[in-house]
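Got some structures for you, see below.
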Structure P
Amino acid sequence: MSIILTQTDTTVGFLSQSSEELSEIKSRNSKKAFIKVYATFAHFKDDFNRVPRSKRNLLRRSHQTTFIVKNRSFRVASHTLYSEVLRETHWNYSTSANAAGKNFEREFCESKADIIVEDKNGLRENSASKLIKINQYKTRRLR
């Protein structure tokens, strides 16, 4: 599997369908889960994911937001270059493009990536996405 370095809708990120490779790059515990990013809500649903009926509107209307449902974290990419990258694969694991606990360093990221996707605006570190944990009864913002 290849590691893709790209500007996500929030910050610079690594994408891959291999969580093991991402764990190795980030020097991170392999048991710690990654965010799964889907190209569309249809692909999210095709992956046998379920969201409480009362929270579906929240999910569809949210932008730059990661959700946790039943200890699985996911997000649906907006219509940007990021979603163009996902169009072929339908989903990828995602993580910020930096060494664990450090800020974005272009040299580090380029040395770890197999594919670099960059538009005319370049790669820039912005704030992370909102993180919301939801279940049938409660919605709690974690970040």
Structure Q
Amino acid sequence: MKTNEQLFRILIEDGFSKGDTSVFNKYTSPDFIEHQHGINPQNVEGVKKGINSLHNSFPDFSLTIEDLVSDGDKVWGRLTGRGTHKKQFGPMPPSNKKYEITVIDIMRFKEEKLIEHWGVADRLSLMEQLGMKPPPKMIMKILSKLHK
């Protein structure tokens, strides 16, 4: 029997870092719900599609678990994501730039199966490190709306 922390490690290290999406077939409930913004569809197929896309754009993509905390049926992880931008990523052509960002993942398990996932990656830092920065006027416009 695997602990929730062991399952978290398998899904991150084998699934995300190594790109072995078959671990999601083995350790994900049919009722799984994905809560991470940008994953479409918000189910296990969407997660696998996202992993394949990351490994296509960043062939050396990896996640390193820095901290892990578990409480009941949930496991929280602070991770470091790394990679080199070798192929098209969304609207961004390859830059060959390396990046390193913080990622927070929360997984909820039931009966040794992943039933929910929340993920938050520091996308602004990723875009900055890859050279995609919003124009200064756009930033000022956004900030002025926030302070109203």
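Which structure, out of P, Q, was mean count of other Cβ atoms within 10 Å over residues 93-100 calculated from, if the result is 12.8?
Details: P: 20.5; Q: 12.8.
Going through each structure in turn, the value belongs to Q.
Comparing distance in nm of label points 7 Å out along Cα→Cβ at positions 77 and 125 across P, Q, which is largest?
Values: P: 2.2; Q: 1.7.
Evaluating distance in nm of label points 7 Å out along Cα→Cβ at positions 77 and 125 on every structure, the highest lands on P.
One of P, Q was used to calculate helix-only ellipticity at 222 nm (-39500 (n - 2.57) for each DSSP H run of 4 or more, over all residues; to 500), giving -6000; which? Let's see the in-between values first.
Details: P: -6000; Q: -8500.
Computing helix-only ellipticity at 222 nm (-39500 (n - 2.57) for each DSSP H run of 4 or more, over all residues; to 500) on every structure in P, Q gives -6000 only for P.
For structures P, Q, calculate relative contact order in percent (Cα under 8 Å, 6 or more apart) and state which one comes out highest. Don't jump to the answer; show the numbers that get you there.
Working: P: 39; Q: 21.
Max of relative contact order in percent (Cα under 8 Å, 6 or more apart): P.
In terms of Kirkwood radius over Cα pairs in Å, which of structures P, Q is highest? Write out the running numbers ahead of the final one.
Working: P: 15.6; Q: 16.3.
Top value of Kirkwood radius over Cα pairs in Å goes to structure Q.
If distance in nm of label points 7 Å out along Cα→Cβ at positions 5 and 133 computes to 4.1, which of P, Q did it come from?
On the way: P: 3.4; Q: 4.1.
Comparing all candidates, it corresponds to Q.
Match the computed value 1.07 of Rg/Rh (Cα atoms, Kirkwood Rh), for residues 13-60 alone to one of the structures P, Q, and report its label. If you can, show how the numbers build up before the last one.
Values: P: 1.07; Q: 0.96.
Of the options listed, only P reproduces it.
Read the figures in this text as sums done on the coordinates, not as results from a lab. Predicted model only: the values in this text are computed from it and were never measured. Cβ atoms are built from the backbone, for glycine too; each structure is taken alone.
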